[in-house]
Structure 1
Amino acid sequence: MSAIRLLVLGAVRQHGRAHGYQVRGDLEYWGAHEWSNARPGSIYHALKQLAKHGLLHAHEIAPSTAGGPPRTEYEITEAGTHEYLRLLREALASYDQRTDVKSAAVGFMLDLPRAEVVSLLEERIRRIDEWRGSVTEHYLPPDGPEQLGHIGEIMNLWVHTADAEAGWTRGLIERIEGGAYTFAGEGEPFVGVLGP
């Protein structure tokens, strides 16, 4: 899954209608350029590609004051909303060790109902446990990872990463079930992440 696709669709959706500079500003404010492939060129490319595929609608507005081409504002389409929510659900429930998709999903999880997010995160834990089981089926050296050479250290890293991910996810579920955050349908959303 592409984190940039989820990030751009989510940012445009939060604005209702936004031009590329606004989307770029939001993603930079969130620090997405540090943990994902959300660089200026990839953001503008994603906007154009998402519009080309009918997930965003491009509105040309007034010409640039600097004399360039007209500024384009983007608005998410019904198909774009469907794709955004599909990507968000998939990212919350799936397990891989990439930080970018997981971070994007956590950043947008408030767009879903609380109970659904908990359910998706529980599915994530199930998938982590399943993945961990597939690794430990082949890797359980009784005297430590060095028995398998340096490759054993890679497998050891995988197992520890899975354990940490599962622990973090359980903690997030506890916080959500304890009433943290405002989810879809619960009132005014938190908008502090929309940038200065």
Structure 2
Amino acid sequence: MTELPPLPLAADPPPRERADAARNRALVLAAAERLFADGDPSAVTMDDIAKAAGIGRGTLYRRYPDRAAIARALLDEHERALQERMLTGPAPLGPGAFGEPAPTPAARLTAFYAAMTELLEAHVHLALGAETGPARYTTGVYGFWRLHVAHLAREAGLDDPETAADHLLAPLAPELFRHQRDRGIPLDRITATLADLAHRILGRG
């Protein structure tokens, strides 16, 4: 089995900071979390966040250039935990222990889809704030997911794994996930459909 190349993790944790800066960061993140969860994340403005956090706009902008950066900071810790499970955790999401039978590409993609739908179920409001539209493809974490899925597609013998990776990630767009959940499609139906897709494209096993 070809080894997965080194993958970039989510953004590095913030450096050590002064007590007042840490307090302001906590206020900003808590306020943004509430605002993103309570309504349409795309309608939340930096002014809304500054007001809810009780800090000045200048203080907010010194740390975060835009709303997406704040959403990304909130989402990073959840994505980082998932990345660690993919790199070192038990099969089929992770590679499994040395000497154990390796999970098939289809099984690993199925497990990845299940983990991602769980993450979106809990944090889609953050994903919408951080990754809406073309911005989704410029994040470091999308690069991580893409490398992982391309590796699985290559292992399964697809002719063009690089292009296939983007197609296989497309169903995880947060806009689509929110649309399907708003239509009342249960989470288990979404996960089951993605599992079927994984096995149809990467082979049964």
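Here are the numbers:
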quantity	calculated
Which entry (1, 2) yields the derived value 142 for volume of the Cα convex hull per residue in Å³	1
Highest-scoring label, criterion being mean count of other Cβ atoms within 10 Å over residues 29-36, among 1, 2	2
Structure responsible for -19500, with helix-only ellipticity at 222 nm (-39500 (n - 2.57) for each DSSP H run of 4 or more, over all residues; to 500) calculated and labels 1, 2 on offer	1
Among 1, 2, which structure scores highest (criterion: distance in nm of label points 7 Å out along Cα→Cβ at positions 93 and 125)	2
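A short reminder: the numbers here are calculations on the coordinates, not readings from a lab. Remember, predicted model here, so these are calculated numbers, not experimental data. Cβ atoms are built from the backbone, for glycine too; each structure is taken alone.
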